[in-house]
Structure 1
Amino acid sequence: MESPLRIGWIGTGVMGNSMVGHLIAAGHSLTIHSRTKSRSAGLLNRGAMWADTPAQAASGMDFLFSMVALPSDVEFVHLGPEGTLSAQSIPKFLVDMTSSRPSLARKIAKIAGERASFAFDAPVTGGDIGARNATLSILVGGDANAFQQLLPVLKLMGKTVVLQGGAGCGQQAKVVNQILIASTMMGICEALLYARESGLDPERVLESVSAGAAGSWSLANLAPRILKGDFEPGFFIDHFLKDLGIALEECHDNNLHVPGLLLAESLYRKAQEASHGRKGTQALYLHYASGKGSKHA
């Protein structure tokens, strides 16, 4: 891989900040743009350059990555009047790592292809911990041959990087991931409430069940946060609800009946209505505890 590469990056939130840091640490030249410049101060102090618009962040780069909040943000930063695809010299590789709609990923890939650029959808899973430790799982959709040139850069940010298929397939794989997480988080909240109400030591129980058949990433990483009363976001409930909405749309389009997903979406919606939207997904526990009126909540 050529080094240093010229890399543009859009979006320096909870996860994007750490991911850009890994690219800087690898010796690459970063030009960044974000909605709130102050969030990028640490990266600018480490040598990253600032771009006033997405088009400026993309112009003349080898790679352009985006990690923003909503599908509407993805559309704006890539297809808007000052979007990446309006740049005079667009990157050969355009990679959106936001959890977004498969149909939008395919639209961006088609327009990018008309300008001789390869667009990939590459959403991630692993939360803030995975972003900080460069252990994310990255689910990629796009051209198979071009993917081999992109892979070394993605491996600077993730431990597991798998091409799922053509454009949009990375987003479809992320839907699978979010369906799994949705029901898992309901189970974790209910199990921890039971452990407390039954008089068990939840930390001892967690030590045992995490090593058994019930073990999962969420149980190992988010359940301990719940027990400590730590509901700070690794991934916002607001953003998770966006993902669940996309998942429900995709399931509807495929004529799938998904009662577990419907229940999870309704419970997370209630947590959002209780002003927990800017907390982490583990804050679903607060909704459960409040509903029960637990003396331990």
Structure 2
Amino acid sequence: MQTIGFVGVGRIGTEISKHLLAAGYEVLGFRRSSTAEFEKIGGKTAASPADIGERADIVFSCLPGGDALDDVVSGPRGLVHSARPGQIIAELGSHALPVKQRQIDRLAQKGAAFLDGEVSGTPGMVAQRKAPIYLAGDAAACQKLEPIVKTFSELCLYFGPFGAASKVKFINNLLVTVNTAAIGEAVALALKAGVDPELMIKAISTGSGGSVLFPIRAPRMVKQNYLPAQGTFEGLSHYFDYIDDLAAGAGSATPLFQVAAELFRRGIANGLAEHDVAAIIEVVNQIPLQEKPQ
């Protein structure tokens, strides 16, 4: 039985681990906070990232921020201390590109390959194997990882040079931001116009104006079901600076994104940080008819 390491077994990490366990892998996990849910599904807990590295040739991580990634890779009990030739480490969390890039040389000095990975979907989508996984970096390492990734995702895409997976994820989340705000505006209009909400959702979900997100977010908007959240205002806003930096570096204007992002920032300021992004409809409903968001 091959052992797969997973550092950061939070909501997404635990869902991925369920699929890996179902596929017959042993999953060795680490998390700075509680691992109770991970252990409940059959995962085994490690003492540290270095401990995982000693026992697994393939290690995934999905971490919440750059400081956490730096610590997991090169901290006192980091992966670099047990890294070795042939080992593959793939970070699936989203970070500013320089944060991911600085891990490459740290691990390469020990012969290990560090890959740029991204999960494009909510925990619910991961649970159903519907969240695409993006990979970039060393081609041979990504190719070796692909059959393992396909145990927890129907689609694994290789984007080439390191950093390309992150860029595509940022572009994807630009669309998530704009699309979710647009859905909020459309549903707010539909409800105020007296349209039957169930028929409206059915019609648009299968029509030309629909999207992957519409049947996920629109029902929550209609029912005002914002907790527990599938994806929070705070979590989505985590990408706003990354998107701005990517656009600035590419010299590309993002006018629709700027308007939508401001609506989400307004929601955070009004106490919606931990609510599902479907609550953007509440922000839309608070805008006076004559006001045009800038």
Structure 3
Amino acid sequence: MKELTIISGKGGTGKTSITAAFASLAKSKVMADCDVDAADLHLILKPEIKYREKFYGGRIAYINKDQCTECDKCREVCQFDAISEDYIVDPISCEGCSVCVHFCPVNAIDFTEHLNGEWFISETRFGPLVHAKLGVAEENSGKLVSLVRQQAKLLAEEKKLDFVIIDGAPGVGCPVISSITGADAVLVVTEPTLSGFHDLKRVVQLSYGHFHIPTFVCVNKYDLNIDISDKIEKFCQIENIDFVGKIIYDKIVTQAMVQGKSIIEFSDGAVAKDITNIWKNMGFN
């Protein structure tokens, strides 16, 4: 069983559309949506939820008014101004550091588990999908990503499937690190813009330079700026990174999304052929 994570240096490069296309191409797999801050793979895969569980990713302080002596020590030590003058903890401002709990002289502060979201195991027309929903303004997305990956891997092992195909988060932050750590391969999807090229370099440095994960690169909508596309390909050659293909720009991709289908299902045109070739060039056919 191999884990392939699809990531991007920035949002909007087409990462999720390509992940859905790979779900169409791979015969024996579990899909995992690890972009938990803005999950959208379900919009194409249309999952039927079979199992759901609440996700408690951290803790939050709660002041018991019956025990509180209003000594003001908690407000004094809180570095996030999370405690009001009437000794109520703001759940959004509280970072769960537990300093107030430690310094309260009368043990009036409870440190309770905080509900951050939910995670799901679902069935789709392409097979199982493990995904999650992080609450509004909630944190600990890295922990939730790790949980989603772990459950997807366990499911693949249980069903003796060949692949875990992961839709990772964009950027280089904690959710991305949790998405790629220990993966067998990473595909970075970029676009032919200055910002796309800049962010590609950052994420490649993370996956290939720091974690030493086999890293592939493809350029989506390459024909919008062929000059930058060529520079990206040359950069990959210089850095000894596998450049696995280019995808032409076509409005048919948007039409497929509107219909809730992957591009492989919707069309056998140039875009579908480009993505199929990328899948083959990575050696996963």
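Summary table below
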{"quantity": "Winner on FRET efficiency 1/(1 + (r/R0)^6) of positions 84 and 148 (r between Cβ atoms, R0 = 25 Å, to 0.05) once structures 1, 2, 3 are ranked, highest first", "calculated": "2"}
{"quantity": "Highest-scoring label, criterion being FRET efficiency 1/(1 + (r/R0)^6) of positions 20 and 100 (r between Cβ atoms, R0 = 25 Å, to 0.05), among 1, 2, 3", "calculated": "1"}
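A short reminder: the numbers here are calculations on the coordinates, not readings from a lab. Predicted, not measured: the structure shown is a model, and the values here were computed from it. Cβ atoms are built from the backbone, for glycine too; each structure is taken alone.
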